[in-house]
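I've put the structures underneath this note.
Derivation of every value follows stated rules applied to the coordinates shown; laboratory data play no part. All values reported here derive from a predicted model rather than from experimental measurement. Cβ atoms are built from the backbone, for glycine too; each structure is taken alone.
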Structure I
Amino acid sequence: MRFLFILLLLYLFSIIHLPLDISFILLSFSALYDKKMASMILALFAGFLQDLYTPSYLGAGMLSYLISIYFLIWMKRYIQMVGYFILPLAFSGLILKFLLFSILTRTPFPPLPIIFTALTLIPSFPFLSKILYKRWHLA
């Protein structure tokens, strides 16, 4: 059920163009709290939706989401106490996603979407935890 809810949110937020990356917030939450395969499928779906809306960069969104979410999953496996490092991990994945996208598309590195998304990461993880797991916490 959580998987379908996140898929629906990814689809709804891919239509709306905001200066922050809500898809990455949902994907990083899924990568840090859900199973690896579900998170990778969600990243593939979100990248595919991004590529549908920007067809001139076909494949760049999908690849950048997949690599950044795999990085988060990989780092989560090696850090024992993930609760203390959730926001720095998500922020490093965010930087990696925008860096890969700007390298693949040969566009300048955008600072404003990174700042807006990083500021939105802080309050969104407890709210997503409350909505999806029915408890208020980061860890």
Structure II
Amino acid sequence: MNVHRIPVRGSFQTAGNTPTRAIVIPLLPMDGAFSVSGTILAVDDATPRSSVEFYPRFGGNVVAGNATENDNAGPATQPQDGGTAQAWAPAGLKTSIKGRQLEIILTGIDGKTIAWAWALEVVTIALGSSAPVANPSGPGP
């Protein structure tokens, strides 16, 4: 069994409300499980500076190179209404999984430019003879 903890940080900008694959998670193991958690921040490029924080928690398993998410419920947000009361509510996040590749799709607001930033932690467990996943952060927990 190999356990890895991998930080994933970055930023991106969206214009409008077209879903955009923006966050690419390192390849998941061939067999095992995964968890992705952390913070994704969306802020209006114009003034006044409205913002919404998303707190994703995605997890699942991988069997023979095919990942499956355990629960695809939307992430918690701050403000709790996702920005509706402040009349600035990005459509948010969802995941896309193909084989061992997990990506997070960001969706903004029609007519708005949004700056996004994230600090996520990916935890993987590779079982059996799975090849270890690249681990730029050093040894696991």
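By the measure Rg/Rh (Cα atoms, Kirkwood Rh), tell me the structure among I, II with the highest figure.
Numbers: I: 0.94; II: 1.02.
Comparing I, II by Rg/Rh (Cα atoms, Kirkwood Rh), the maximum is at II.
Looking at structures I, II, which one was helix-only ellipticity at 222 nm (-39500 (n - 2.57) for each DSSP H run of 4 or more, over all residues; to 500) calculated from, given that it came out as -25500? Structure I accounts for this read-out.
Matching task: 2.3 is the computed value of distance in nm of label points 7 Å out along Cα→Cβ at positions 79 and 127. Pick the structure from I, II. Before the final figure, lay out each step's value.
Numbers: I: 2.3; II: 4.4.
It was calculated from structure I.
One of I, II was used to compute FRET efficiency 1/(1 + (r/R0)^6) of positions 55 and 87 (r between Cβ atoms, R0 = 25 Å, to 0.05), and the result was 0.15. Which label is that?
Here the read-out was taken from I.
Supply the structure label, taken from I, II, corresponding to relative contact order in percent (Cα under 8 Å, 6 or more apart) with the calculated value 44. All intermediate terms of the calculation are to be shown ahead of the outcome.
Numbers: I: 24; II: 44.
Value 44 for relative contact order in percent (Cα under 8 Å, 6 or more apart) corresponds to II out of I, II.
Among the shown structures I, II, from which was the value 2.2 of distance in nm of label points 7 Å out along Cα→Cβ at positions 39 and 71 calculated? Don't skip to the end; give the middle numbers.
Values: I: 1.4; II: 2.2.
Corresponding structure: II.
For distance in nm of label points 7 Å out along Cα→Cβ at positions 31 and 119, the calculated result is 2.3, so let me know which of I, II that is.
On the way: I: 2.3; II: 3.7.
Of the options listed, only I reproduces it.
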